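The next part holds the structures, each set out as structure tokens.
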Structure 1
Amino acid sequence: MHHVLSVLVENRSGVLSRVAGLFSRRGYSIDSIAVGPTEDPAVSRMVIVVQADEDGLEQITKQLHKLIDVLKIHDITGEARVERELALIKVQADAANRGDILQIVDIFRAKIVDVAEKSLIIEITGDTDKVDALIELLRTFGIQELVRTGRIAMVRGRRVEAAR
């Protein structure tokens, strides 16, 4: 099962490396990890998506708590949350297929952020399924390059995961 963890950490160099190392030493593959500062500049939030069973998740959580830089850990898998991902997709485009690509981009509410003679760069923000669906449709035109942020997530409603 995929689990979504929200992990608050001290905003210091090397923290990401220590957290990622912990997962690899335990034999767990991180599906995605996104890190950025919070409302408190001394604290960063990591949103980590990992595939693990309940026992594995418990072990990961215990090991994360042992790291000195980790402040709080929340498994937000079952929580009502807003979840987004950003992708940039460079696709082959010429006069013959630009119109078709533009229609697809419009349907997905994505946008063109760069136009070159033989390519377009498309930006899409949305849930993972939406990003995956656009990528699959664009594969028929020839994807030259692709970069994704990984998921970020925030619990809905009144619950607040304050940095301190």
Structure 2
Amino acid sequence: MSTPAPDELRWFVCHTKPRCEKKLAALLVAEKIEHYLPITESIRQYGPRTKRFTKPLFPGYVFAQVVLENKARIYQQDLLARVIPVGNETQFLRQMADVRALVASGFEISLRPVMERGTRVKVVSGPLWGLEGVVDDPASPKGIIVAVDVLQQGLHVCIAADCLEILA
């Protein structure tokens, strides 16, 4: 793999400090740095009042295209936790085009982790809170399998994906 030239534009995932995504985006605008901060609109009811506000689709992340020799400029206001280089830029740009299309569509969007068959998960809400198991079939999610190893058996239980958290 060749080392990129210092004047070459590269995409990075900027992991911001908490609640600093919009501040970093404003800095990038001021520095004339190409970036993307997907924003969604959220509507909340507070008694009889309705409140509309915008929030980042990916909390804690802004995507920026930076010349390598100027990468230090994005650290200037202490808004970042770290900067992660994008490995496959072609795939990344295709996925960002998909994200842009989803955001522009006006459909309601929610963030979910990508779960593969066999991914270890923990139930984080409901009556089975704390239970651990593995994802059965992410293509057609119907729940998780809870293992009883000594019997080499598993119990399948139907649980919505939004009640699950991936275990490391």
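The value 20 for relative contact order in percent (Cα under 8 Å, 6 or more apart) was derived from one model only; which of 1, 2 is it? Here the read-out was taken from 2. Comparison across structures 1, 2 (criterion: FRET efficiency 1/(1 + (r/R0)^6) of positions 9 and 57 (r between Cβ atoms, R0 = 25 Å, to 0.05)) gives the highest value for 1.
Kindly point out which one of 1, 2 the value 3.6 was derived from, the read-out being distance in nm of label points 7 Å out along Cα→Cβ at positions 25 and 145. It must be structure 1, since only it matches. I have 0.65 for FRET efficiency 1/(1 + (r/R0)^6) of positions 33 and 121 (r between Cβ atoms, R0 = 41 Å, to 0.05), calculated from one of the structures 1, 2. Which structure is it? So the calculation was done on 2.
Source structure of the calculated read-out (Cα extents along the principal axes in Å, 60, 56, 30) within 1, 2: 2. With helix-only ellipticity at 222 nm (-39500 (n - 2.57) for each DSSP H run of 4 or more, over all residues; to 500) derived from the coordinates and found to be -8500, which of 1, 2 does the value describe? Computed on structure 1.
Any read-out appearing in this document is the output of simple, stated calculations on the displayed coordinates, not a laboratory observation. Computed from a predicted model, the values in this text were never measured in an experiment. Cβ atoms are built from the backbone, for glycine too; each structure is taken alone.
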